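K.L.:
The next part holds the structures, each set out as structure tokens.
Bear in mind that the values in this text are calculations on the coordinates, not laboratory data. The shown structure was predicted, so the numbers you read here are calculated from the model rather than taken from an experiment. Cβ atoms are built from the backbone, for glycine too; each structure is taken alone.
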Structure 1
Amino acid sequence: MTDFAKFAGCPYFYNDVITVDYILPDIVNPQNPQLLPALRTVYTDSYDNARKLIGNSRFGLASSAEEAFKSALLAIALAPKKHRSLYDDKEYREFKSQESKVRELAAKCFSFAPEQPEYYYIFGLLYLKLGAIEEGVKLLEEALKKKPDLARVHVALALIYTICEDWEQGYIHALAARNAGLEIQADLMTLCLFACAVKTGQNYPGKIRLDSQSPGYKYSIQDALEFFPKLEGELDHSGHDRKIIMAPSDVGYFFQHTLALACSLEKNDPDSALHINLCNPTDEALATIEKMRARFTGIKIFLSTEQVDYRDFISPGYYLSAVRDVRLYQLMKQNNHRFIRLDVDSLIVKPLGKTGKLFDKNIILTTSQAVALPYWERLINGLKSVKKSAESLKFMEELTLLIFDNFRHKSHLWFLDQVYMVYLYDKYKNQFPIGQFPIGVVDSADYMDLLHSEISAIWTVTRDKAGAAKYLRKKHALLREYGFEEYIDA
């Protein structure tokens, strides 16, 4: 029996506006001149305005089919109009208050078009948004009974079952979606398929490589390190005993974020060291690092660099998100210090020496406090704290080999670093201790804080870096304090 309660609050469904554009050819002629104004109103305007416009529109269907289509459009008009923040559910509450109206429109739609599978899909998603998970799943499954190859339904069910840890059903639907050749959400289905295959021991016919986990694997860790551009610079930290904040980035992120992170470390934890790993450094970036060294009297700054042609690794984003852990492994292997690899768009607000959860294990990973997250997001790769030991070397070496295999086969996708981290965590969590450092919205010094409370030690941001006003005010004040105000708008 699937525990659908695990799915309640899933951001993957709450954050997306439901649209019907992609299934229009199966319902109505997309060239109908009244269709576009109706859709624009449904997606952007109030329910009352949508009701008036739709009531006066004609979509070229038979009378019963016309009523069914209008009912579906009106139900969608009740749904949230924009991406909902995980921490602001006003639109969700407003939608929830209209549940009886959504159910009324569903009943009307099904009475006029009981055999149209697309409507079961639309209302299935709407019921999921309302929190009626089991009913939503039943509607999605009914859509498949009427049209077994409706790939988008398989996508929805694959995600639901994966999050609910019904790995068998998740595997079935993810494989069906993949076999249908659906381009939209292809990476999402790759991730679902991988998670379910790992958990059930079934074959994984996808692009996430696990070569290094197989007997007879022919590559060594040295092969993996030589595959990537050479790491040069200050790699030996034997002359001090400070904890080291590792900040890997390209030049753009260096000016946008790393510089402010360094200022926050100098102000709030000056007994630390900062190791900047910079891809394709420019003269301006190198000169700025020398200015930092001259102006900062507390922290020690170390620099390593690499020259990389991103075309060899698909894109800068793929390369930087995955290879940062390869560089962390190289530094940890060579030194006996505590390394805390941190997303450079973070700020240090309190001394990290007071956050015990960053130091009590040789491997410490960041855990999300959000609910209803899929397998690959239960650990977040924004922070990783490691100290050299047999266990941490084993963990990071395997992580490096897995990343190497994917780049070697040119099979990349987003979340790759987190996928492998979760995979190795599951593999080793019962063999040696692995600590957890939470990221969330609770006011605590032991959290990476997304709400930016003064009690927290680390402030961080997710996608909305420009919209976090309190974070930006502190960031800009730090740049001004240390004489780097010219980079406020970098």
Structure 2
Amino acid sequence: MHRELSDIIALLVEAGEFDLAIQAAQQIEDAWVRIEAFREIAIAMAKAGQTERVNQAFQLALQAIQQIEDAWVRLEAFREISVAMARAGQLYCAFQATWEIEDEWDRLEVLKEVVEVLLETGQFDLANQAFKLAVQVAQEIWDALVRSSALTEIAEVLTKAGHFDLAIRALKFATQAAQKVWDDWTFSLALKEIAEALVEAKQFDIAIQTAQKIEDEEERSWVFEKIAKALVTAKQFDLALHVAQKIRDPLPRSWALGEIAEGLMEAGQMERANQVFSLALKATQKIEDSWERLQMLLGIIEASLKVKQFDLAIQAAQKIEDEGDRSDMFWKIAEAATEAGEFELAIQAAQEIEDAWVRPSVFMGIITALAKAGQFDLAIQTVQEIGSTLDRLWVLKEIAEVAVEAGQFDFATQAFNLAIQTAQETEGARSYSWMLMEIAEVLAGARQFERAIEVAKAIEDDHLRSQILDAIMAARQEKEGQ
């Protein structure tokens, strides 16, 4: 029945038969459905330019809302019709609906939404009127902290809509309310909310002044950190540093300085960024909690790697206390530096790795990259950093193969000689024979047949020696037959 009536009402509204639509709506028994019908009729009248008649349908909707017993449902009905009337430009009706809401905080929440809708629809003059009423309602809230928070929330809505002038006015009222809070912690909380809203509104100077009034040191420090971060985004590095210097708590101070340094790096101010990173590292050392200290150091390392400042990353990694975490970071730095072709720094980072399992593989990666980059001399020098005989032999073979391919036979010979010496260091005839066989295969592959035969003859294992000599001879014959 309700659905049929709603359909009829919709048709009547579409035809402009508003009197008949109102009569039909009055027949609806369900209060919520009746409210919706009257609301839609009022909106249609406003769109049709029949502004004088809008109030008739609106008043009938209000009467229906007042019949709802459930307080939450009644509040929701008032909210919906307030917003709908505001969207339709019927501010008087919107205000009247909000004024029917008993609780001041609920009334203010609805007014905030009305302001937001008016701003979204470009009804700026009406939004200004709604803002004034919202401030008036907020001023009637007895609790100073709640009043301050309410005004701050209004400012946030205005800031998001880009109406900074109204936002600042709301925040001034919020500050006045906060000053009436007697409890220090509560006062700090109120000022924190106001300062953060000022940051959103990009009113940095006023935000700094507000933050300075926060008596709780920890809260003040974190608010300054947020201000510094916002200033970095705005590329106001000098002011950001000025704010960071006001932070006493080492954790937010470290974060602020780290963010400033990262911003300077991205802006290409490397020398200055290095100076600020040094300050961040000093602040990090004063952080008492080991986990928080580690997270800060990891943040500095990540930021440094992002802009390929590997020396800074190494400095930060050296401050990490846990051996495992420290080795992991040096591994990461070494790999990043290797990929960037910063081999000296990659070697420096790898030398710091204490993990005996990780260290050899990192050096092998660096040495292979050096060989492929044609830096055979440094690659051969770095082999001595690898303790494992098998790993050292493998990487020398790798250098030799790359050198042969590049036509660098002097370096290839040097690598082969070191490989043979390395093979001689192994314990056990079988292992020694296998290593010599591997070297002989590489020499044969490089068509260094005489040298390959010489190495093969040194193999003590009869079977392996015979096998590799046959292979070398076959390869030489194939070469000679070409």
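K.L.:
By the measure distance in nm of label points 7 Å out along Cα→Cβ at positions 365 and 381, tell me the structure among 1, 2 with the highest figure.
P.N.:
Sorting by distance in nm of label points 7 Å out along Cα→Cβ at positions 365 and 381 in descending order puts 2 first.
K.L.:
Here log10 I(q)/I(0) by the Debye sum over Cα atoms at q = 0.06, 0.09, 0.10, 0.12 Å⁻¹ has been calculated and equals -0.57, -0.79, -0.86, -1.04, so which of 1, 2 was it run on?
P.N.:
2
K.L.:
Among the shown structures 1, 2, from which was the value 15.2 of mean count of other Cβ atoms within 10 Å over residues 197-204 calculated?
P.N.:
Structure 1 accounts for this read-out.
K.L.:
Another question, then. 1, 2: which one has distance in nm of label points 7 Å out along Cα→Cβ at positions 157 and 269, as calculated, at 3.9?
P.N.:
2
K.L.:
Quick one: helix-only ellipticity at 222 nm (-39500 (n - 2.57) for each DSSP H run of 4 or more, over all residues; to 500) came out at -25500 when computed from one of 1, 2, so which one is it?
P.N.:
2
K.L.:
I've got another one for you. Quick check for you: by distance in nm of label points 7 Å out along Cα→Cβ at positions 37 and 453, which of 1, 2 is greatest?
P.N.:
The structure with the largest value is 2.
K.L.:
Please state which of the structures 1, 2 yields 9.7 when distance in nm of label points 7 Å out along Cα→Cβ at positions 125 and 461 is computed from it.
P.N.:
Computing distance in nm of label points 7 Å out along Cα→Cβ at positions 125 and 461 on every structure in 1, 2 gives 9.7 only for 2.
K.L.:
Of structures 1, 2, which gives 13 when relative contact order in percent (Cα under 8 Å, 6 or more apart) is computed from the coordinates?
P.N.:
Going through each structure in turn, the value belongs to 1.
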